[in-house]
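The following blocks contain the structures, represented as structure tokens.
Each reported figure results from applying straightforward, stated rules to the coordinates on display, with no laboratory input. The structure displayed is predicted, hence computed values, not measured ones. Cβ atoms are built from the backbone, for glycine too; each structure is taken alone.
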Structure P
Amino acid sequence: MTTITLEKKLEIVSPKFFGEISDYLDYMIFKTKTMTKKEGSRKMGLLKGKMKMHDDFDAPVADFAEYM
């Protein structure tokens with residue numbers, strides 16, 4: 001969509017809605033900025049060595065023996 005198209009649409013809309021349109025645009029700007037920040041914040045291997053999985057992780061649980 002081009003700027004000209006947006007300007008034409010704004011000419012059609014009643015001025016009483018300009019406040020709502022401005023608020024929505026502010027929200028979209030905020031959303032765009034937060035999305036940009038999140039993209040670079042993840043780092044691979046950040047929790048490496050912080051968790052431990054026991055050798056018997058896949059072993060059957062004694063409490064559920066009657067259901068198996």
Structure Q
Amino acid sequence: MSINEILEELPKLSREERQQIRIWLDSEDFPESDALLEAVEDGFRSMEQGPMVSLEEARETVRRCATRSK
């Protein structure tokens with residue numbers, strides 16, 4: 001299942017199911033990757049330099065970085 005498919009399914013889950021996923025994700029050890037750090041730095045630079053991106057654009061950037069870091 002792709003990250004996009006997972007993100008599409010999340011809203012269909014109950015509040016309790018989403019909370020269980022949050023707890024599981026918080027308990028996992030996700031190492032920092034170069035792609036993740038670069039995306040965070042890009043985000044900070046973008047905030048300082050001018051117009052911000054849309055929420056959908058930000059989500060797509062996070063999806064790309066998450067996919068690359070696997």
With helix-only ellipticity at 222 nm (-39500 (n - 2.57) for each DSSP H run of 4 or more, over all residues; to 500) derived as -15500, matching label from P, Q
P
Which of P, Q yields -0.57, -0.73, -0.81 for log10 I(q)/I(0) by the Debye sum over Cα atoms at q = 0.14, 0.16, 0.17 Å⁻¹, as computed?
Q
Source structure (of P, Q) for distance in nm of label points 7 Å out along Cα→Cβ at positions 44 and 60, computed value 2.5:
Q
